[in-house]
Structures are given as structure tokens and as C-alpha cells.
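J.: The structures considered in this document are given below.
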Structure P
Amino acid sequence: MKRQDFRFFHRLRVRWAEVDMQKIVFNAHYLMYFDTAITDYWRALAMPYEEAMVQLGGDLYVKKASVEYHGSARFDDRLDVALKCARIGTSSMTFAGAIFRADELLITCELIYVFADPSSQTSRPVPDALRQVLTGFEAGEAMLQIKTGDWKALGGDASKVRTAVFVTEQGIPMEMEWDEADNTAVHAVAYNGLGQGIATGRLVKQAEGVGKIGRMAVHHALRGSGVGGEILQALMAVARQRGDSEVMLYAQRSAEGFYQHLGFVPRGEPFEEVGIPHIEMVKAP
């Protein structure tokens, strides 16, 4: 088994707590590494696991986990945990996994999951929607679809994401989340392979030739996966198309690094909005 057999990798670094007196990893930790990687595999599918399983009407249960040892990882090693969905049966799916130190193969595994009713834990056929997402991902297909449009077209899905992030998670009063700008803004919503809205943002006309991006919200399980950047780029493309010479935004200070990475620079002094520290940032589209 070689690195080129996989397209998904999860990177980790071996810690002291995971090694024995010989400074090699305890055998049981390798299954933990694969379990952690499976979580990131679902993130790569752009699917919040819990909501996805509710929509699909089931859940996944491990039926078999086997590990074969070819070498040992040591303290402070940087490891890549590779996974691929190797087979989808009627009600089960098989994942092949491998752990590499650079190009050196250390561990291989096989994980078999059964799709089942969560109350009775009796097996069910793997839903076609899930089958299509998995096969599409392994074939290299894009896992996101970004739609832009007005509030009438996208408001229902955008409001669900914004309510979850701003109102439920951050505690912003519901009446402060909605304003008249929603009716004139260009909205962007990211959808996964199940048609779930998982991220959103909007572009309003701040002044002549100036656009303002705001209400950027990403499902908590998918932050850091790149979906927020895709929403931002979609809105920047709209700003370019309509001739804006500048795009600005009010970034929460906790997200300032995210926007700097995408080329935005701070302007002015920090301030508070709805009780949350912000900084104005700007970029040419």
C-alpha cells in the first residue's frame, strides 16, 4: 500500500502520553489515530456528522476493526493517517487505512461500518445519497456547491446557518441579527452533497464602488475546512463583476487571522459590535 493509493490524509504528531518506555507508540493508540482521522474524513465530505445522519435516517456502527503492524511510530514523529472508502455494500462500508511516516508505511487497517437504525441498531441499506457522496469524493469530485442570489432564493437556508452560529452559539439577540440589508444584499450559501446549507455570507453596497461583506457564518463542525474561504471568494467574485473597487468587512477579532490569510488588511482601530470585539478590514476584489 502506497501514499498515492489515497487522496485523504489526516496529519498528527506523536505525543509523550502515547508512547512507552522505548519511546514507541502503544499499539492501542493506532486505532485512536484512525478514529480521529475518520472524523476529519467526514469534514472533508463537508457533512456535519450528526445532522447528516439524522437526515439519512440512520447511523454508522463499527462492525470490525483490524490493524496490521509493519513498523513503529516514535515520540515526536509526524504521521499521516490515510483513509479511503474501499467498498460500499448493501448495508456496510469498508474503509482502508494506512499510517505513514513520510513515505514509510507503518500501519495498515480495515474498518467496516454498518449503517443501521439508531434505536434498534438493526442494519439498513446505505442510502443512495450517502453512497453518491462517498463515491464522488473518492473520484475527486467537489464536495461543495456555492450558490449566490437574493434573499428570496437563499434566505431560508442562510437564516438557518446564521441563527445557529450567531443567535444560538454566540448569543446575539434574534432581533439584532436581521436587518433591511438582507433584502438588497447578494447572499452566498454553501451546500454539501446532501443539499444541506453549511455556510453563508452576504455582500451589500456600502458606498459607490465599495462592497461590504458580512454575516459570514460556518457550521461549527466545518470551521477550518476551507468552506468559509469559498464563501468569501464567491462574494468577492460578485463584487468584481459589478465593478466594486474595494471590499471591506467588520471581522470578529477571533477571525482576523482567517481574513488576513485571504488578503484582507486591518484599517482603523478595533471596536465593539453587539458586544463582540471587531476590526475593519479591506481588500481590492
Structure Q
Amino acid sequence: MGLENGVKEMTINPALPEKTEQLYGGISATNRRITTRDLVAAKARGDRWPMITTYDALTAQLFDDAGIPVLLVGDSAAMVVQGHDTTLPITLDEMIPMVAAVVRGSSRALVVADMPFGSYQLSPEQALGSAARFVKEAGAHAVKLEGGARVRPQVSALVEAGIPVMGHIGLTPQSVNVLGGYRVQGRGSDADHIITDAKALEAAGAFAIVLEVMPAELATQITAAVNVPTIGIGAGNHTDAQVLVWQDLLGLTPPPHPRFLKPYADLRSIMTSAVREWADDVVAGQYPADDQDYV
């Protein structure tokens, strides 16, 4: 079918990679969404899986097609999207459109919405109100919140209301001012406290727990101590899953980088080079060329 006004019909680039049929973690979900049961079953089988952040429909579609089973719409958007120095400033109202976009852009991944600072700490009732907005307005399949035993009432309230909850302990970025910076957690006598937090989250009904920036040995102990999947970020190689911010993973963020990061691409250089090449063509009058013109 042709298009009006002389606009040429666009075709799909045949070089684009096809959608991965089998999702990572031994999970088969060609025509449905991943569920929390799939992730718990993967741990029971000993299958590991990746989780990645995303904040828009385009990257969500890309990661979904690549077979990533869990997409996290992280409050890290405050830093990598909005340009803040911490995750603290982003609001629930700002995150809801991002979550909705990721849900629209994906078809198989479980989409987890990060509860921003100030949206759940006050009470279980506040947490339920905030989480319900993520589910009703954005279509989120689960939420994530930071803290251990202190947020057990919030986790229990959400799970009882039918909202799956992912926990987050160790380095909790929303507590950066109390922690005195982005420091390794769980060394020495603090290890027992973090193990207690993990067990409290499991008892409250959390379906998975993020372990951030802690000794690898401690993360290994926690992974063995709980029956739900653990998701490491700066927590060694013996958790059930791993998560990274996509801009870090693909080399878009500038240094300094955390010790645990291994960039798998250099998008910052690639994008800078491409933009400069286009700009040079514009200045030289070489773009657009004749074959980019409409007739």
C-alpha cells in the first residue's frame, strides 16, 4: 500500500536481529508474560537470569526481544535520565509514565516498578496507595522497595493486596545520606543484620531480593539462606541473577564507574562519532543528499 503526499513506504531493515524465542533463565514464555513463579522455579532448577533497567518503550522492546525476562524501571532514572546526583528527587508521578512506556514496549518480560523515595516509608497504607497506582495506571507487574526488616509491614501489606514485591538490601541508594555515601555494606558484624533483613523480606512474601554492593561471600550466604531468587549488583557471582543499569552496561555513562561494572559496549564513543559525522555532513552541505529527498 502506498502512502499519500509522495512519502515513500518504509520497510523493515532485514538486518535487525529476530526476537529470541527462549528467554534467559531457562524460561519459556513465547506468548505470555514472565511471572514471579517462573523466577522462583528458575532458582529451584539452578538457572541464572539477567535483569536490566529501562525507562522507555524503545529500549524495553529491544531488551524484551533479546530475551531478558525482567525489566526494572528503576529510580536510577533520577540520575541517568533526569541528571540528578542521587535517586532521591524522582517522584511517583514522574515514574508512572516511564513504567507505562516500558509495559507498552515489552510483551514477555516481567516489568518491575521501583518505588521512589517518600512513596512507601510512611506506612503500609501509603505503600499500598503508591503501588496500586503503578499497577492500575501504568500496568506494572510488580514493585521494588528498599529496606529489610523495617519495611516488612509494607511488604506484607502489598503482597496481601495481590501486588508482588521485590526487596532490596545492602547498599540502598535512597539511604545514601544515612550511609555516608555509596559504600560497601555488610562487612564484619553488619553481615548478620543483612542476613536477618533478607529472611525478614522472604517471610513477608517478597518474591526476590536485590543484593547491592556487599562482600561476595555474604551474598553467597544469603542466596543459600533464602528460597527466593537473589539479584546481585556488586555482590559477586553467586547470586541467582544479576542486574545493571542499561546505560552503564552499554558504556553510555561517563566515568568514574563502580568497581563491579563491566561495560559490554562503548555507546558513548559510537554515538558521539555518529553525531559528529552527521553534523559535519550538514555543515558541508552533504546531508541531506539527493537520495534522501522526497519527490
Structure R
Amino acid sequence: MMGQVAALQALVIGALLIWSSYGKLAGPLVGARARRTALKKFVGEERAEPAFRAVGGVELLLGATLLLPPLWKVESWAAIALAVGFLGYLTYSLVAAPDSSCGCAGSATAPVTWRSFGRAGLLLIAAVLASTADVGWWSMPGATAFAVVVVEVMLFVALSSELDRRWLLPLRRLKVRLTHPLASTASYDVPLATTHHQLLRSGAYRAVNALLRSDIRDHWDEGDWRFVSYTATYDDRPATAVFAVPRQRYEPDEVRVAIVDDASGETLYRPSLLPVLA
């Protein structure tokens, strides 16, 4: 089975590299994405975009050759070298430009974190395993080997913060709806603009406004209350702020707020009723 798992690594790495190359080669914002990375400091602002595109070109070429027969040995060693290069670049980014974007994969921007190193390390392990294969990935793998690779792909996805908006944020929103101390079901018989107008004039909103990092992200109703959620941070921890707003009456002084840690679900901040500020 290990031989079949090793053979499938070329397929996994090839697909990952092609996806990674997309954000470096496609779209009108490639230059802006490049200048947000550590390449701006490493090669200079004028050379950042060409270097960014060059890395994308290498990823695309190597990814395509890994997917196509007949070779996989040479490409596997090239993937090992690329993964080692990624680890070196991430280390440089963390030391020389800690506030820069990773620029690692896709078209989304994300900072360099332990997940970036984890993904590059997993890529290195996959490339080393691929170099031991004695057949191509297109040789009929068994169901068990395929299942192992599916788990591996899921791990790559979990380590890719660029994909959080595709799966992690929806799960967090569902968690807020199901488990948040202020949450329940949704209906929309009162215009959201009316609720927003009242919310902006509440003491609760003004008390936590500096912690909010988005516009209204979601809203739902329960009885006489409308609940409105925002992305927030609290002590540098990703969080969700949920406001309870009177739904069918205008009483800004009754607006309540709770801030919940996205990772643990812990309620970080839930004050008592706050007065409206003049």
C-alpha cells in the first residue's frame, strides 16, 4: 500500500502547485499581492512582481509535469528542492518582514503563521515520499491508498489559511448560530437597515466598535430580538461579535453585545446593558 500512496503523491503535489501558481500569475492584483510579501524587502519593490510571477511559473511548470507521464522521479526531486526553498523563504519572511503576506497559494492573502510552515513541511514530506515511488500515480491505486491521500489533502486544506473563507468561516458561523448564547433562528420581516440604524446609536456598539473588523456578516431573529454578527478581535484573538437589537421597537439603550472566541467558543466579553452615549 505504501508504494501506491507514494505514487499518488505526484498527483497531490501537482494539483497543489498548480493551485498555488494561480494567484501569482492570474488577475489584475498580482502586483499588489507581490508587494505585500517579503519579496519586496528581499529583491526590492520593482523586482517583487517579476519574482512573484517567476515563482508562480515554476510552480505551474513543475505541477503540470508531475501530473503528466512518463516521468515522476526527476520532478519529485525538484519538488523536494522547491519545498526546502519555501521553508527557507518562510523563515526569512518571519524574521525580516513579520507583517508581510505569505503569498503562498491561491489569490487570497494571508500572513506567515505556523500553518504556513506546516503546509511547506507537509509538501516536503510528500515530495520525499513521491521520490520513492516506482510507478506513476495513474496506475490503479487501491481504495485504502486513495483514502490515505484524501486525508492528506484534507490536511493540506486545513493548513491553508487562504481557504478558510471556503470552509472554516462557514463552520464558525454555523457554530455561532447553534451554540452562541444569544443565537437561534432567522427571519427577515424587519428591514436590516432599520436594525443597523438603531445599532449604530447604541452604547453597546460604541463600546466595542474599535474591536470590529468587518461590516455586518450575518443576522437572524428570535422573538423580539434581532441578532447581528461581525468579525472581531479581542486581545489579538479572532472572535465574533454578536449584538442583540430590539427588533420591532426603537430602544438603542437595550442593545446588548457578546464577543465570542472563534476557536474555543468562549464568551470573552458580555457587559450588562450599556447606556446610549449622547
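Values in this text are rule-based calculations from the coordinates and carry no lab data. Keep in mind that what you see is a predicted model, and the values were worked out from it rather than measured. Cβ atoms are built from the backbone, for glycine too; each structure is taken alone.
J.: Identify the structure, out of P, Q, R, from whose coordinates helix-only ellipticity at 222 nm (-39500 (n - 2.57) for each DSSP H run of 4 or more, over all residues; to 500) was calculated to give -10500.
T.: Here the read-out was taken from Q.
J.: With mean count of other Cβ atoms within 10 Å over residues 62-69 as the yardstick, tell me which of P, Q, R scores highest.
T.: Sorting by mean count of other Cβ atoms within 10 Å over residues 62-69 in descending order puts Q first.
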